[in-house]
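Structures are listed in the sections that come next.
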Structure 1
Amino acid sequence: MPVVTKKIKLSSKGETDIIDITDKVSDCVEGSKVKDGAVTIFVSGSTAGLTTIEYEPGLLKDLPKAFEVIAPRQGEYHHNLRWHDGNGFSHVRAAMLGPSLSVPFSNKRLHLGTWQQIVLIDFDNRARSREIIVQIMGE
């Protein structure tokens, strides 16, 4: 079974920036020699995560609001006491979301729902350069 590894590099604004990477992941799959299989997407770093959502204006407001309830920016975090970088909330949010996901594909087409997009969410308290590993496996 062939394994193809590619990278996506992008910049984010931080502050729960939600970036649609569906087309970039799809391009990686289409550009590989793998016809049917699964793609695993992984973001390096402990203050960002990956998921799928309907990438529409309402959810782009609702999701950051929900994360603020779950892990408030102004909360007390032992991470901040130790490192004094003010991003304890971003580590907690990223840990809850997770750094990776897998999506099956057939005929080089991702099996996503009609309104489902793959997104990177950067929770850090500053702009960041991010590297996403895309690993394509199948036949």
Structure 2
Amino acid sequence: MSTVRTIKDLLSYRVHKLAGALSRGAASRYRREFDVSLVEWRTMALLGDYSPLSLKQLAALAALDKSLISRTVTALADRGLVERTVSQADAREVALKLSPAGVALHAGLMQAARERDVAFRGVLSAEELDVLDGLLTRLEAEAWRQT
């Protein structure tokens, strides 16, 4: 086991740096090719996969603050990419889903995301990917346990 001497030696710091680098690359591509921010991409990806969703459900799935998701949904709705309807489960809630234009944009965004994923997976062997998946699952569970 290696000794932690500085912040650069902390596993959480290294994972955070990697996540930041991955996010910056994604944000740059999605802004350049689709004119959406990373939060907008995440919102559209989740709505594309799981809609209809309430704002509360969407914020929980995105692991983001409800007010940030609310502003993001408003911006996407103003651009005609997200539709709001009255929830059939609870008339006091709004159900969110992608509009037809949002569905078309979602297809392009997910294709770009899959291309990035293939590139990242391509630097690892199948065996390494299996190990990484198990490690990430265990680390995520431990992170949630410590919250």
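Observations on the structure shown:
- Origin of the value 3.2, where distance in nm of label points 7 Å out along Cα→Cβ at positions 29 and 69 was derived from one of 1, 2: 1
- Which of 1, 2 yields 18 [relative contact order in percent (Cα under 8 Å, 6 or more apart), calculated]: 2
- Computed -8000 for helix-only ellipticity at 222 nm (-39500 (n - 2.57) for each DSSP H run of 4 or more, over all residues; to 500) - originating structure among 1, 2: 1
- Each of 1, 2 could give mean count of other Cβ atoms within 10 Å over residues 53-60, but the derived value 12.9 comes from 1.
- Taking Cα Rg over 2.2 N^0.38 Å as the criterion, the highest value among 1, 2 goes to 2.
- Among 1, 2, structure where distance in nm of label points 7 Å out along Cα→Cβ at positions 5 and 101 as derived comes to 2.3: 1
Any read-out appearing in this document is the output of simple, stated calculations on the displayed coordinates, not a laboratory observation. Model, not experiment: these values are computed from the prediction. Cβ atoms are built from the backbone, for glycine too; each structure is taken alone.
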